[in-house]
Structure I
Amino acid sequence: MEPLIVVIPGIGGSILADDDGRTVYTVKASTALARCLDPQALDMDRSLHPVGLIPTFGACHPLLITGYDRLMSRLTQVLGLSQAEVATARPDDPQPVRPDASLVAFPYDFRRSVAHNAEVLDQEIRRRAQGRPVVLVAHSMGGLVAASWWASLSDGIEVREIMTLGTPYLGATKALEVLVNGASARGLPLPGPFNRVLRGWDSVFDLLPHWKAVGDGTGRLYPYQVAQAEQVVPGFQARAEAAYLANRALHQELDAKAASMGGNPFTVYYTQGIPTLCRAVLTGDRLRTEKADLPGFGTGRHGGDGTVPATFAIPDFLEGTPRSWHRLKSKHGELMEEGAVDGHVAGYGTSPVPAAIRGAEEHPAAYMCLDLNDVVPAGQPQTVRITIEDASGQALDATDLRVVLTSMGEVPVEADGEAWVAQIPPLKAGVHRLRAMAAGVSGGLALEEIVRVGVVPCLSE
């Protein structure tokens, strides 16, 4: 029997509408401006309804923000489905649209907790599965929703596979940065009222790092032990501790479920090596987050995808089963674009799973790490640091490294003893492609990495 395949987005990945059907949140420029002017529309006490997944969007290029429409289109194609076999869940509607659909997008109210959305997912799966096995494809926070559902609510459902991409099983330091220091949209600080709204969301607390990520000069603290955060976010400690305990309970439930079943359905996709906020330093009342690995975790899986540290994208119960791990190279927001999941899901259609998806070649002998923000302000020079590492995270040398910008040609590169450094001159607004090429790596390998850089006008312009 063909499975029911459900796509679950990350936080901010669902379109939300009010009771009158007006779109309150999506990635359109007009809606984003409206939310900056009236962020209270996203307050937790406002009644909002998920109506779809955000599309791909860009002010000057269609890929400034990666949505989920392209993933849905590719999955539709590799599974050989017609549009009549694809649906978008509307959890608030009494009757599901196209109840027999084989591919379903599951938007959810990402302001609310992981546990709350797991219950909503359970209701949607049970009214659609109709005896079919279930496959979940989940990005970022969506993976926590999927894991919570499987651990405590999935009894009676045949779960064939759960694929998670960049899921912060132990949280992410970026959530701590957002709560305490305020959020930014692609490098541009958001207004204070918007940050006050974000600090009310249960989901952001669920995404806090659930490990001792904060150093205060005398030792290491869990985020809920940082009393200074109360000055910015009243009630922070109690809510952070509740989120920590919920995460611990989730991992215990996952362990128990896997033990009782003699296995688990999880396949984990993650990125390693991109500099990622991993730890924080508390100096007096000031909390500073850093792109540095946590002490005591070794160097085998340092860095991450720019948002989620690699170490915490793999849940505890999968630590002993590396065959379930699949390393990608994209940044967090673009993990759906690599095509690995497409090939994997194709195995549930008429085509077999490509060998490269599960074989040894998924872990290359060497890879290139570029430390550069996805989106930068126009008119300001930028620095990109490049390192080359093997599969274990050890640094490698190269005989030659070049960096080329499609908009202006080759950029000078210098070595500083720890990395290659390229100084990018001020760029005009738009989307630029940066191509880094290394030769003579590890005895003769040649590597190439191409990334997009979105350049947006400064707010003062």
Structure II
Amino acid sequence: MFAVDHILLLSAVLAIIGVLASKLSPRFGVPVLVLFLGVGMLAGEDGIGRIFFDNADAAHAIGTFALILILFDGGLQTSKKSIVQAWKPAALLATLGVVGTAVITGITAMYVLELPLYKGLLIGAIVGSTDAAAVFSVLRNAGIRIPEKVKSTLELESASNDPMAIFLTIGLISLIQNTNTTPSDLLVLFVSQMGVGAVVGFAIGGLAVWLFRRITLMAIGLYPVFVMLFGVLAFGLAANLNGSGFLATFITGVIVGNSRFAYQRNTFVFLDGLAWLGQIAMFVILGLLVTPTELFVNWKEGLLIAIVLIFIARPLVVMPLLLLTRFSFKASLLISWVGLRGSVPIILSIFPLIFNMDYAELIFNVVFFIVLISALLQGSTLPLAARKLGLVLAHKTESSKTLEIVKIAKNKRELIEIELGVQSTALGKCISELALPSDTVVAMIARNEKTLVPKGKTQLKEGDHVFIITKLTDKSAVESCFFTKQE
């Protein structure tokens, strides 16, 4: 048997277990990333699987590709409305928030672990950013609805603050490895990372949308692959130009996600599944990389640093920034609490291992322990914290879904699905009583287990799924006939 056969078997088994483990997340209130990490740790050399894995370079490569998929998918799901609502607070949190959190946590690590200043700050930089995969996962599985602006800020912050953490990590490693590094060198690195990353992201995103609207591929299955490759292209091009590949990938995803092209919805569903696969692979591999017996050697120090990070550093830095941007005290407190650390800190903690730095093993184990504490404590208590702060919204905002109708897409029409909730203004009305725009057709109504062919006198009821064909420009007017949008 070839070695690759054994690897494929183990990979499939671990991935299947990871998918099944995700079912336990909502039931027990444990963030899914912890379950994936647990699968990797159980399969590792100290677990029941006895798999020996200590290849930091391979873990870094797999983790990087998985993060590309996750951030690209996060960008695809970030709407223009979310950006308009949250770009100011998210930008502050992604820059000043990361720096402030890193400095306070780093100084704490320096004293607690008795490290040199730069190595203490390196730990702070590594855990300075929140994790997009962790935040998206927790918000999806929390089972509650929080104010849209709070949710948008959390998601946009977590998706955009990785470049700053990566810059700080690389900058500190440069200072440690090369004492001749000057502040001007770090400034050039910062401008290069952020500037090049942003320019490449906008350029590749614009190019991708232009091509999607003009090229017809020979097979439907090629569309998701074609779209995904532009996310990878953005990362690769930016990274090779000394820019932030992660920032470029996210911006490309945002531009693509807010455009319209053929087979868009099916493409996004496929890429969301691909991002989940990347998330599973990344966390399982990182779980394999850690040795549990070594992980808990410095558990007291790791716990103390995690407590400072969660209860002091993040609130002390985040809350003033949010209060300046007119968030309420309760909303600021909730956002400061949902500062989950995840895969990005663990991947960044591999950098010292790759460069064979002093204290590299200690840094990796302490960061891994901090991530576990953050995910378990903050991730599992989000619903409780939101309820205690009175930020759980009682009713789901009515909304519509855009479906695929490729054959008439060239005529700038779309098929949308609207679910009638208890607050819908259309309940009890007949279709003929709705002030629908001209050239708009109610094509079908799904009610319980029945499918109705609508007529003018068909009365609408709660729970109905109404399928409507309309012009792209009339979508908002159609939605206003069924519900009043809430903030």
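Since every read-out is calculated from the coordinates, none of them should be taken as a lab result. Keep in mind that this is a model prediction, so the values were computed, not measured. Cβ atoms are built from the backbone, for glycine too; each structure is taken alone.
Out of I, II, which has the highest value for FRET efficiency 1/(1 + (r/R0)^6) of positions 210 and 330 (r between Cβ atoms, R0 = 30 Å, to 0.05)?
On the way: I: 0.75; II: 0.10.
Biggest value here belongs to I.
Which of the displayed structures (I, II) returns the greatest value of relative contact order in percent (Cα under 8 Å, 6 or more apart) on calculation? Let's see the in-between values first.
Numbers: I: 13; II: 20.
Once relative contact order in percent (Cα under 8 Å, 6 or more apart) is tallied for I, II, the winner is II.
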If log10 I(q)/I(0) by the Debye sum over Cα atoms at q = 0.05, 0.08, 0.09, 0.10 Å⁻¹ is calculated for I, II, the one returning -0.21, -0.53, -0.66, -0.81 is structure II
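Hey, helix-only ellipticity at 222 nm (-39500 (n - 2.57) for each DSSP H run of 4 or more, over all residues; to 500) derived from one of I, II reads -7000; which structure?
Details: I: -7000; II: -18500.
Derived from I, not from the others.
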Candidates I, II; percent of Cα pairs over 14 Å apart, for residues 66-145 alone computed = 72; producing structure is II
When I, II are compared on distance in nm of label points 7 Å out along Cα→Cβ at positions 122 and 370, the highest value belongs to I
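As an exercise: distance in nm of label points 7 Å out along Cα→Cβ at positions 338 and 434, calculated from one structure in I, II, equals 1.9. Which structure is it? Display every interim value, and only then the final one.
Values: I: 1.9; II: 3.1.
Derived from the structure labelled I.
I have 0.75 for FRET efficiency 1/(1 + (r/R0)^6) of positions 74 and 218 (r between Cβ atoms, R0 = 35 Å, to 0.05), calculated from one of the structures I, II. Which structure is it?
Working: I: 0.10; II: 0.75.
Only structure II yields this read-out.
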If you rank structures I, II by distance in nm of label points 7 Å out along Cα→Cβ at positions 250 and 322, the highest one is I
